[in-house]
Structure 1
Amino acid sequence: MRVKSARRPLRALVVEDNAINQRLLHDLLVLEKIQCVLVSSGPEAIEAIRQQHFDVVLMDLQMPGMDGLEVSRLMREELGEQCPPIIAVTAYASEEDRQRCLQDYRLNGFLSKPFYRQQLMAEIRRVCR
């Protein structure tokens, strides 16, 4: 099932420092007709959200320099209510990690790597309602 909008396709910002993971996410999103912008660092992500509108952010949590939790905090600080939903896409897999991301850091969604396309799309649908 494809995620559609009556007005325009969804736009996703993919924040991921690993080129293979970037490509995987890109390919999965394109299959679903979701436009995506790929960035590989926190500062690039902050710059991207200043310049473009996104419907959802897929955020790697383990990046050198500025981790995904810090990037998410800065995005929320800067955009306030206009901040798109942020889904953690991470190798962290425990229920404790999930709860920390969703409750303590108030991210909108959580996907543990590896995941299936159906899981990705279900999480995007859930947070983009």
Structure 2
Amino acid sequence: MTVSSGSLPFPDVSSDEWYGKYLYTAYQKGVVNGYPDGKFRPTNTVNKSEFYKILFNGMGITVNTDVKEAPFEDVPVNSWFAPYISYAKEIGLINVSSSKIYPAGQMTRGEVAYAIYKLMLKGK
């Protein structure tokens, strides 16, 4: 993948930041976007919902947006993140041991590594 530079649409991020060209490339490819207020908030941590969206978009995986049943008690069917959590559960990226996932909760590095590894296995 070619990394590109350009003017970022986020008022809280300068294109001159060390990660500016990577963020610009990810934004242009539709992998990441900002919050409803237009900001990117680069120092925020990533929660579970955001991670799965970034992971699937970054890998070019099309996720079905028609979610008929909540994948977890705390994931409303009509939430923006339901398709990503539902798909992650469906293909085994989430170790299902609870009826809740806490979608706004932060992910540990172990959970991230597990999800990436499981997705890599799906590609073989």
Structure 3
Amino acid sequence: METYALGLGCERGCDPAELLALAEQVITAVGSDISRLAGVFTINDRINEPAIVYVGTRLAIPTYAFDATRLEAETPRLLNPSAQVFALVGCHGVAEAAALAGAGSNAQLIVGKTKSAHATAALAVYNAIP
């Protein structure tokens, strides 16, 4: 059974219901269920953002964060790197990079950055064969 890392990013003040709906959309896109999620992964400066906290709480999974430098190290593996995101937070992607960083060096993105009005989500699978 595969295990997944859910990467999330959002604007400050993002509606928690918006982020939860986006997270659920990404999870169901691969036919997965919440029990297969190892955690929510994001960037340090969003770890206490109410929408991020809400998703972790509602899905009953732990939330983890990485600093921008760690997320930037994932840039070669990103499907959708963004210069705009880099200018804002210091890494070329939050959702994809956080999912990959959370799932480890052999992880693979199975759902790339998916956007809503104020948030992004991505899903990586652990222990993917490179």
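A few notes on this one:
- Ranked by mean projected area of the Cα convex hull in nm², structures 1, 2, 3 are topped by 2, which has the highest value.
- Distance in nm of label points 7 Å out along Cα→Cβ at positions 48 and 72 derived as 0.1 - corresponding label from 1, 2, 3: 2
Rule-based calculations on the coordinates, nothing more; no lab input. Since we're looking at a predicted model, the values are computed, not measured. Cβ atoms are built from the backbone, for glycine too; each structure is taken alone.
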